[in-house]
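Scrolling down, you'll hit the structures one after another.
Since every read-out is calculated from the coordinates, none of them should be taken as a lab result. Remember, predicted model here, so these are calculated numbers, not experimental data. Cβ atoms are built from the backbone, for glycine too; each structure is taken alone.
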Structure I
Amino acid sequence: MSASQTHLLVDGSNVIQAWADTRVLARRDREAAKALLLRRLAVLHDFSAWRVTVVFDGRGEDLRIETVGDSEAFACVHTPAGMTADDVIEQLVGRAAAPGSCLVATADQAERVTVEAAGAAWCDPEGLSRRIATADTRQARKVTLGNAEAERGWRGEGAGR
């Protein structure tokens with residue numbers, strides 16, 4: 001699976017409940033826990049150039065899709081009542097032009113079996129956390145190197161000077 005082609009599909013409530021800090025936060029403020037999850041996932045969208053779709057079980061009559069930030073490639077989806085996040089994730093994988101480019105993050109083992117049978121990859125919430133940490137580290141390293149290069153340029157120490 002090429003990183004630039006990855007479509008990460010996250011079972012939002014499942015991941016929030018799997019991570020200790022977001023689980024505790026969700027008990028007090030569900031929207032804050034959701035916002036924290038989206039902030040953490042942003043590095044995979046912004047730095048790793050992944051398409052990210054976070055799916056939550058909804059309560060309304062209609063499927064609700066909200067973009068995160070200003071990118072169509074980062075979305076938060078709320079299912080209609082009577083439909084689960086698993087249902088939507090399975091449909092997205094099933095309708096994908098390249099199911100092998102999909103990575104589903106959930107602790108739900110039945111969902112794992114279903115999406116893997118459809119050709120998608122799977123990771124548990126801990127694996128997702130490790131991917132986020134790796135992207136954070138790579139991003140920080142790139143920023144540090146970019147800052148050092150800019151500083152050399154400001155000092156007149158850049159290439160060709």
Structure II
Amino acid sequence: MMPDSVINVVLAGIGGQGVLKASDILSDAAFRAGYDVKKSEIHGMSQRGGSVSSDVRFGPEVFSPMVPPGCADFLVVLEETQVEPNRHRLHPEGVLIELSFLDKAKISNRKSLNVALLGVLSGYLDIEISFWLEAIRAGLPENLHEVNLTSFEIGRQAIGSMTRAD
């Protein structure tokens with residue numbers, strides 16, 4: 001079932017954490033689900049561990065790739081130091097998804113934390129799991145499929161222990 005309005009997601013972190021890869025996977029999953037998708041990226045000083053963010057907007061029809069301040073339905077943060085610099089982007093009733101939602105001991109490869117957080121996000125979005133799994137496989141080399149699919153499932157399981165905003 002398609003949402004009546006545009007869904008706004010901001011992903012934020014620092015260079016090397018996979019923010020842009022996560023936004024690619026999210027965009028692909030939403031596109032596979034039949035949504036109109038627009039994406040924008042801000043690289044900053046990403047090669048030196050600087051801030052990186054990506055806006056993903058999807059719905060029946062999307063005109064702009066940029067999420068206006070205070071309008072993000074979801075803020076997915078891969079680095080705790082990036083919560084405060086990006087909090088103004090989150091809608092007052094939006095959902096902040098951060099690493100504290102995950103049991104990082106269950107994640108065998110820290111480079112797949114981005115995909116684990118997408119697993120958490122997937123619990124809030126009306127995108128079939130099959131589209132997520134296809135997007136993960138399409139966006140990553142085959143040798144990384146198993147670890148990332150497992151991380152995605154760990155994120156999905158984590159949403160069961162959180163209070164969901166339905």
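Using the calculated result 16.9 for Kirkwood radius over Cα pairs in Å, pick out the matching structure from I, II.
Comparing all candidates, it corresponds to I.
Upon calculation of helix-only ellipticity at 222 nm (-39500 (n - 2.57) for each DSSP H run of 4 or more, over all residues; to 500) from the atomic coordinates, which of the structures I, II produces -16500?
I
Ranked by distance in nm of label points 7 Å out along Cα→Cβ at positions 9 and 25, which of I, II sits at the highest value?
Between I, II, the highest calculated value is found for I.
Among I, II, considering only FRET efficiency 1/(1 + (r/R0)^6) of positions 105 and 153 (r between Cβ atoms, R0 = 35 Å, to 0.05), which has the greatest calculated value?
II
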